[in-house]
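Next up: the structures, one after another.
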Structure 1
Amino acid sequence: MKTKIIFIIGVSGVGKSTIANLLSQELQVPFFDGDDFHPKKNIKKMSDGKPLNDADRYDWLQNLHDLAVKQIKAKKSCIIVCSALKQAYRDILNHQIEQYSEWIFLHGSFLQVKKRLDNRKNHFMSSELLKSQFDILETPANAIKINVEKSPEHIVEIIKSQLNKTSEFGLFGLGVMGKSLSRNLANNGIKLSLFNRNVTGKEENIALNFKNKFPELATALPFDDIASFVNSIQKPRKIMLMVNAGKTIDLVIDNLLPYLSEGDILIDGGNSNYNKTKERHNYLMSKNIHFIGAGVSGGEEGALHGPSIMPGGTKEIYKKVQPYLEKIAAKDNNNLPCCSYVGPEGSGHFVKMVHNGIEYAEMQLLAEVFTLLKKLGENPDEIATILESWKAIENSYLLEITIDILRKKEGKDWLIHKIMDKAGNKGTGNWTTIATAQLGVPSTMITSSLFARYTSFFKEERIALSAYFDTSDLSLNANKEDILKAYQFARIINHYQGFKLIKEASNRYNWNINLSELARIWTNGCIIRSDLMTSLVTTFKTADHILQAPEIIEKLQSLKPSIKKVVAAGIVSEVAIPTLTDAISFLNSFSKANSSANIIQAQRDYFGAHTYQRTDDASGKFYHTHWNEN
């Protein structure tokens, strides 16, 4: 048994010493009666029928704490019996040893305990003082609670069972992702505690029913009571939260806090906003609770078989959860886990947010490719076959699932024809767009793909306007090979913009994010895994951004004529291809030594006296001109 200090507490008369004596024999560890550690003045005061006050108790509690520390340093477990009726008393006993302490609270009714005390002889505590103890009693939240109506032998068996009934890791929230991650953890030999709330008539016995459904969860401990869930996990506790982002996370944290101990670790595995993650990290640190914000990508299947995990927080704390996260993560081509420390505070959720932004653009690009190929007269099966041929050149997870989607039929028609063209979003694309604006980084394709989703949602207005702009008779002057090359070109630009945003955030917030390592953990398990991502692992070892890499520049030069043709043809035939258009427009802007921004700066100086710098003055001095003077 690892070193444990077992505190048995409760009012006088509940049988603390009797239970401790039996338990010490069962566990073969010594027990100490707190009464033996009272200063003489306390014993005299109680013998005179006077209750102790807090000042009286302080030295006594400190003596017991010192005893516990001495046992821990000697790596010896023990049982300590004391009343410890107030939380403040327990805080003194527990100071800086929370990870070693277990609390047993023996309780009963006033009449039941009074009867016991009346039958005791030769003890300085009289039954008249019992009421004063009940008056100050603060029931502990974080303890094994046992009613003393049971026999001492039965109580000891309960305590032994509860002490042994502990898990390594807790998972809070059994939605789709929570369930998959639970099974993944269990399949990797990790003993789990599982929690899901109980809502009468709606969510009942979720954790228990889930445990009973899958054999790998045979040793998992199911709960719908928060206190029991927390108490079942070994200290320092490691609890992964798999609940909806936003206010729900804060509510869950507030519900957990009364039962947590100093040094416990909460891991937010949802899609939380990185700014809120930083706030939660600082808030919990003030309470000596640690917080890891971990991006998790891979969907339901990835969570079950191996996701990509992006943890951010204090590095020393990450090391304590590292073995668990690395066990369940996907593996790269070298069999290394697709999980790696990203950086401090909210960095893990930031890179997951940008991952989702890149994902938005990758999905939109494939939707535009589908639209272009359909305009060439191809049906979904034929388009799937075309995309299948691209896998040897430009493979990705999203390409693979798009092929499956296009081949799916319902009856004689393709299912894709029956899906409403209104795309939803859960906020990460929006957050990425806000972040790119705040950081001043031109992630135009992510923004364009988000706005494409927004545009899709105005279905009724689009239908009405389409009556005035019928383009069904317009043909597309492009070929399949150029569309493939345009797609390749746009994907490079999208990845440049996404990683550039991460780099700028890393610089701004001093996160020191390793882009090569980040690309590596995105090579498997996550939604944006692809052959391109695999190649970027090497690219980022020698370049801060991919437009510095000669092989990337050379590839863009070879692909550029095709995207120009495709975008021009799309505009002429009035096919909406906003992200493909943005890709070439961005490079056209970004690859020009001189831009039109001098006009804009002159305009700003004209109406707002914002000043400007001059090309013929290398000093960097700012100038202002009175433009309307003759």
Structure 2
Amino acid sequence: MILPGSAGPLPHHDGSALHAPRHVEPGAEVRLRLRVPAVWGRAARVWLRSIHDGEPRYDPASDLGEADGWVWWEAATVVTNPVARYRFLLEVADEAGGDGTLRYWSLNAQGLFGRDVSDYADFRLTTFRPAPEWLRRGTMYQIFPDRFARSATSNASPNGAVPKGAVPDWAVPCSWDTTEVEGSGPQTPYQYYGGDLRGITERLDHIQALGADVIYLTPFFPARSNHRYDAATFACVDPLLGGDEALVDLVEAAHARGLRVMGDLTANHSGDAHEWFQRALADPASEEAGYYYFNAGHTEYESWYGVRSLPKFNWASPGLREKFVLADDSPVARWLRPPFNLDGWRIDVGNMTGRLGGTDLNHDVARLIADRVRSINPQAALLAEATNDAAPDFSGEHWHGAMTYSNFTRPLWSWLAGAAGQVNFFGTPLPGPNRTAAEDFLATHLDLASAFSWEVRQQNMNALNSHDTARAATVMIDGGQRLGALLMFTLPGVPVVFAGDEFGLKGDNGESSRTPMPWNDPGRVLADLTADYAALTALRREEPALTGGGVRWLYARGDVLAFVRETAQSAVLVVVARAGAEAELAPGTLSETQFAALAGRPAYATGELVAELSPAPASQPGPSPDASAGQIRADVPAPSARICTQGPAAAAWVLPGTRLPVPQP
């Protein structure tokens, strides 16, 4: 695979409107565009290779003309299958050899290859119903309710200890500002700080000031832990959080401000205290016994990772499907309807749901849940957790997007790794992220993002960290969280801010990262990033290129990453350096007018970063775009830019859009 560097631009295609239609219907003819930079080479011929009922077909592309140093090609194909896969094949004369030898290049969603490659990373068009627009455009704020805020009506003072008589027998009462979170130990799942849903309602000003417009709540059902992934029932909101009325009030208050609220549902398991499991355990002949996996003697049962408090659902059970999904009072349906009106679900361990040994009902269950959700509210969002290579389970047919760490968070941690020592690196046996170069970040990102359709990529959750991981502020170099946040807000996907990120909170694993918010103790604010997050949410909201534009990588070497998000109307250039460095944006990577825009102030910047513009050396004149004719002139030096930093730094510039050729008569 050829990665971008100082050598110049590469042939490009993505699923954005510059290159492909956004939504397609089965049987429709679609026209797909590829662009080839003149400084890279002149393609003699281009074909579109598409897969129809499992068989490849080659359709010739036509030359549309040239604009700003790019030759555009277009080919047509018919969408035969629900997921239409395709790539481009380019025929280019090998000018270095001088003997007219032809070389063939394959371009897929992973990049440019001088050899044949697997179909796995081919571009994808899908015919599935699109996700709600608000999800793709939104910024998500994740809240772990026990640690966010105590309400004014709480039975505990805002920063004191919870009275022991006010909590159930499983809980260990803690003082909000003085009891340290136990990241690993017998009290870890039982430390109870007393945050509640009304506390969230009272802090909506804070969430809105950050610019977030989607609140994602981890589970709110009664349970026997502070994380509540071991639900004891799905029939009500935990009274410790304020009960059903508190959820109704929160959603109504959020909706009045234009905010959405999503819940978190465990479709893979319940808690062992759940009413269904208690009946199943007591009576092998009960209907509920079929909801779980028991051995022949009814003495053992399957559970999540062998954790006995989390018995695993058996989705072959018709009764479970009715009770969990199809019934009007099912957990999937009830909370999406009045009076609760949640705006969607995040499905916990979606990758494991419906899977056990030789049984794989995962896609069947996903389809069942998705059909039910969309029958209630076509504008509801449906996301699912999949911590590994998620693409095979995320075609867009059912889940709108993935909460996954493989294609963004993990490689970003490795690129920005600091000297934290021992941190939980996503359950691997490594003591922490292995420090890698920008080339490795990009190769990993492309490898694990390329098999998603363009639509799904834009709806995947991009997180620096979450309630299940160490905090970025612990993992990354000094200032790394700001660098990572810029990437999170500008790459395709839904940015996710875990409550406390804006205060630079730390933690070396998921449990220790669940620190109570420092509302009343400024000494616990480790770094105030509220202005940064507010600026980044505003930039993303104001620039359509960041929520619908294509992405083209310009540079990935050592300490520097650079890419541009593009539409026909405007573009956003992003440059991130983890250390003092110099990087060249070679001639042809941007248009003349886009290079000129780098002389202006960036829309967002952190650290010291300078963009120095220059023409190509007179002794090596390069092609230059003629803005009036859209043609290449060899007599005018092509512009380039040198990016210089004195240390960790990042910036984003708003640029003119990307022009297409003017159709010829």
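Points worth noting:
- Origin of the value 30, 26, 18, where semi-axes √(5λ) of the Cα gyration tensor in Å, for residues 115-402 alone was derived from one of 1, 2: 2
- Identity of the structure behind 1.1 (criterion: distance in nm of label points 7 Å out along Cα→Cβ at positions 107 and 147, calculated), options 1, 2: 1
- Which entry (1, 2) yields the derived value 4.3 for distance in nm of label points 7 Å out along Cα→Cβ at positions 187 and 459: 2
- Structure responsible for 4.7, with distance in nm of label points 7 Å out along Cα→Cβ at positions 19 and 347 calculated and labels 1, 2 on offer: 1
- Among 1, 2, structure where distance in nm of label points 7 Å out along Cα→Cβ at positions 251 and 547 as derived comes to 2.3: 2
- With helix-only ellipticity at 222 nm (-39500 (n - 2.57) for each DSSP H run of 4 or more, over all residues; to 500) derived as -16500, matching label from 1, 2: 1
- Computed 41.2 for mean projected area of the Cα convex hull in nm² - originating structure among 1, 2: 1
- Structure from which 10 was derived, relative contact order in percent (Cα under 8 Å, 6 or more apart), options 1, 2: 1
A short reminder: the numbers here are calculations on the coordinates, not readings from a lab. Everything numeric here is computed off the predicted structure, so don't read it as measured data. Cβ atoms are built from the backbone, for glycine too; each structure is taken alone.
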